[in-house]
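Throughout, read-outs are computed from the coordinates displayed, never taken from laboratory work. Being a predicted model, the structure only gives us computed values, none of them experimental. Cβ atoms are built from the backbone, for glycine too; each structure is taken alone.
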Structure I
């Protein structure tokens, strides 16, 4: 399954690379409705579901996702911050869910930025290993885990730019943001980062 192309009017901002890879920052929207090959779940370390994005994905995707998560947790125990695993998408439009654990923000001195960047790099790497073409991210760690939005946006988009540039199969990444205030902050970060790199440029803004 490949990402559905709904048309440029659905993108708030799009970064495009010289070789045609894209990063969309989109919203306000519900990530459980995404039609990319995979969606990324901001999971907790138990992998057994929770609130926010995690709860919404499990509710919409159904019991098959939790069943696979239980199998994985039985083998590895808890999932460390910055790591990622993949399961079925169950009843979701996306074929897969990539579960990653974001860092709890403790002021920035506990390698939070490194762990948050790893969430994005590992998710893209895992999608690439499974020969997926597209995936969608939420705003990882910015809810109950307390990561400041502007800092999180910069780390997330920068790590995505780097990981996407070396991916063999992934060509499209979307940041699907739930509310307008989060969307604006991620758009601002995307514009700033695009202006500072020659590899990705802003193609469309709506």
Structure II
């Protein structure tokens, strides 16, 4: 173990010798790295990026564009299932988190740059996963019929229908517009101001009054 740590230390030191900036640039480089690191932590905090390791459906509400999906799911027959039960793979741990990371980054990018469509539609990789999970959860129901073998690839070849070709309203209804549930009660976006700072600002406002 000591030999391994010694070798690792030597490798890290050699790498440092390769990438370290010249002496006159060390302070500017350190300031730049500190700035980028600080901005990165700020973005992670504001976007609540750390919350995405959770399975709570409320996490999906970090982007307010998911209000119709959250509201319709709450009133559906699938309300006892979480978003991840349907929308991420469950065949193995690696594929699950790889898909979750990719999908989350795509959603975050589109939301940040205001590229989300007015009518949200599932993309092709998501359709593959949803179909898999329909069969997985309802295996007992479909075990005696050919539907248990249907995948998105087979459907695209005309070899069968996807589950939601018939069950169109499950679980999000048939209207998917961002304006479809304007008065639904959904979790509000959490404020980005820390609680201690909010209290301090409140005290300052009270003093001024």
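Between structures I, II, where is Cα Rg over 2.2 N^0.38 Å highest? The structure with the largest value is II.
To which of I, II does the computed value 6.7 (mean projected area of the Cα convex hull in nm², for residues 46-141 alone) belong? This figure was derived from II.
Of the structures labelled I, II, which one yields 45 when percent of Cα pairs over 18 Å apart, for residues 86-181 alone is computed from its coordinates? Answer by label: I. Looking at relative contact order in percent (Cα under 8 Å, 6 or more apart) for structures I, II, the greatest value goes to I.
Among the shown structures I, II, from which was the value -16500 of helix-only ellipticity at 222 nm (-39500 (n - 2.57) for each DSSP H run of 4 or more, over all residues; to 500) calculated? Label of the source structure: II. Where does the value 0.25 come from, among I, II, when FRET efficiency 1/(1 + (r/R0)^6) of positions 22 and 94 (r between Cβ atoms, R0 = 35 Å, to 0.05) is the thing being computed? Working through the options, I get structure II.
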